[in-house]
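A.B. asks: Listed next: structures, encoded as structure tokens.
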Structure I
Amino acid sequence: MTGLPGGTTVDGLLPGGTTVDGLLPALRRWAGDPDLTVERVTCAPIPHHVTAPSTRALTRVAVAGRGGDGRPVVLRLVAKELQAARYGLPPEMPDVERARLDGIIPWRLEADVLVDGVAALSPPGLRPPAVVHVQEHPGDRLTLWLEDADPLDAPWTEADTLRAAELLGRLAARRRHHPVPPMPTGDFLTSYRDDQLGRWAVPWLLDDATWAAPVMQVAEVVALREEVCALARRVTEVHAGLAPLPVLPAHGDATPMNLLRPAAAPDTFVLVDWAMSGPAPAGFDLVPLLFGRAECGAGAPGEVPGLLGPAVAAHARGLAAEGVTVSPAELETAVLLAALLRYPCTGMPLHVLSRPVTDELLAYAAQRARFVRMVLDLEPRLAALSGR
């Protein structure tokens, strides 16, 4: 029998090359049963579009066995294989750029955060997945064995957003005195300004040749050119606006897709994917929370503006509950500035310029443009917040 994803095993290799015998002590600790035995392990790839070069694979694993009392036991886990960025970057990338990115992408950050006590700092109602085992491999690779949260398959609601906003505020405040694993480039938004924007999106947007591509000729995209290019020319100014704002630890990618609602406790959240964790302006976790669904097409852009004020208020309540006072105006300023950095320039369909033109691709470009339009339309709120 095979232990590769999609197979069943009792004696072969599991995801990442782990063996059943190698995993068994961790399973026994997690189950609280030193006499647990394993009879069958079933592996299935998780349908997920992996974009991070540091993520090799995600696999759902079911372990069937018997407890020390002889009763059947089923343990459900997720195996997340992490690797140095050089393994996942495009093969056509120049060696110099590959080496540069390999040196600045913190490929093992998620594992370091999860084993460093973040669970003990989490407020009731929000927690990271339980870490069952961390298997280190040669060559800058590891496999994270995590609990399978068994998420509820139900529509995301406004109530979910506001509950998550408050809990994320409490989490940020609780982590404020706990050291955050260092990132080679400092904070995420500075790295984003320098790499995603400075080295890629901004030069492309300011090049007339880019706008000759068919996806950039879609009417909704063309209508954004003047505003998006104007923003591209002042990303350094936008980033500088964050400097006076308070900084707190952030999860970094707290989208609704990463806030799993376990079927066993659907009014709570299991917060997964900690690979972007680090210091950020207070309120930053509201950016993926509010904009994440619309960015990927799972939600309507029009839902974001109405949620912004209530979510900011909920986040401020969460911070205050843990002894941190940040004004709603400061939080909303951080959210708006971060959203202007994070979305409009890279939200344009630059990443699909070379794909064959189809009706679906052109519709996708129009969808992206509608999202960018919504983000740009929020900028006047900054003037109101500053009193200008």
Structure II
Amino acid sequence: MALLGDDLLGLLRSRTDEMMEDLMGLLRVDSFTYSPEGVNEVTSWAERRLVGLGFSTERHPQGDGRFALVARWGKGLNPAVLVLAHSDMAQRVPKGKDPELLGGRLVFPGVSDMKASLVSMVYALEALIREGAMPGELVVVVSPDEEQGSPATRGLIEREALRAKVCLGVEAARPDGSIVLRRKGAAYFELRVYGKSSHSGSQYGSGASAILELSRKIPLIFSLTDETKGLTANVGYVRGGEELGNALAGFAEAKVDLKFWDMEQGVEAVEALKRICSAAEDSRVRIELSGGVAFPPMVETPGSTRLAEAISEAAEGIGIKGLKAVATGGEADVGYASSMGVPCVDGLGPVGGGHHTPEEYLEVGSLPVRTALLARAVALSDELF
């Protein structure tokens, strides 16, 4: 098939400037996951482009004003190739700062997780349509809340997975270029501590510090980590007290996440966290823990292994030598499809790294190459399943 060779790659390389222009436009949008307007702007961009390619689209409103997007190609009569993407990002767009090109890397929050992947997805599908190589049935789901665990989009993904024959995730390729066969699952929690506020000088003894109680819990939460088993526990956000800081804190809160390779391990970690947070050392303090498993793990199956091997072989034809399929600790929406028994391969976006940090980057040279690989992966998915 022509899509294996240089013709497609040459076409996409000739369109690199167009892809970069689209990407730079998306980077200017603050699509932080708690900014519905910006998230909707990015989702709408994907919608316009897919409609322009001939997809039919559906908007699925969510409670806070944002919407998830489903785009369909085909008549819906047969099992589909399911492609998963998201339009939110883990950080805010920094004010007064522009994307920076450093030695072939474009550095900016959200650049590879996953705005470059959205651009790559659109151009890959356009190339398949031009080549007459689109699957008979293909469904794209763009989640607007993936960075929160897709709480409002999960049911939609699972419904589409029920009639999918295979699922491709367009999260960024690993920094070494590898695609992904396994991902950890994750559980997210909010821990709230209610104490009794009092002046820290004249009324010290009459207060009960929520911050003190929270500080007792944090080391216990971190102690759940067992890296030899791939289990990690993290407290990634803490807030409490009053701005002046001259009173015992009446309230404190933290966000906790657990990551695990299988559901049995995850359930055990969740129960251990609940025990830690079941009671306060100070009887005047009350603790509330809310949350649970957000992403199930993405598991390797014979079908996903077969597809990953075929993608690796196809990669040779466009100059990607020795493409590996690996396990990674980050969770993603493909876990939902995987939990429904659908073979999944992820990491099919351009190469990037530093995700969820100000140093997040895209390997610019990978944009046309990995777009060509994504197009081939879509075509292979339809051939093999």
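Where a number appears in this text, it was derived from the coordinates with a stated rule and is not lab data. Bear in mind the structure is a predicted one, so any value in this text is a computation, not a measurement. Cβ atoms are built from the backbone, for glycine too; each structure is taken alone.
A.B. asks: For which of I, II does distance in nm of label points 7 Å out along Cα→Cβ at positions 114 and 234, calculated from the coordinates, equal 1.8? Please report the intermediate quantities before stating the final value.
C.D. replies: Values: I: 4.2; II: 1.8.
Label of the source structure: II.
A.B. asks: On to the next question. If mean count of other Cβ atoms within 10 Å over residues 146-153 computes to 16.8, which of I, II did it come from? Could you put the intermediate results ahead of the total?
C.D. replies: Working: I: 16.8; II: 21.9.
This figure was derived from I.
A.B. asks: Compute relative contact order in percent (Cα under 8 Å, 6 or more apart) for each of I, II and report the one that scores greatest. Mind showing how you got there, number by number?
C.D. replies: On the way: I: 15; II: 24.
The structure with the largest value is II.
A.B. asks: For which of the structures I, II does the calculation of Cα extents along the principal axes in Å, for residues 162-329 alone return 76, 33, 31? Write down the numbers at each step before the final one.
C.D. replies: Details: I: 51, 34, 28; II: 76, 33, 31.
Computed on structure II.
A.B. asks: State the single structure among I, II that was used to calculate mean projected area of the Cα convex hull in nm², for residues 42-273 alone, giving 17.1. Walk me through the numbers before you get to the answer.
C.D. replies: Details: I: 17.1; II: 17.8.
Structure I accounts for this read-out.
A.B. asks: While we're looking at this one, here's another question. If Rg/Rh (Cα atoms, Kirkwood Rh), for residues 18-97 alone is computed to be 1.16, which of I, II is the source?
C.D. replies: Values: I: 1.16; II: 1.02.
The read-out was computed on structure I.
A.B. asks: When mean count of other Cβ atoms within 10 Å over residues 66-73 is compared over structures I, II, which one is greatest? Let's see the in-between values first.
C.D. replies: On the way: I: 11.6; II: 22.0.
Looking at the calculated values, the largest one is II.
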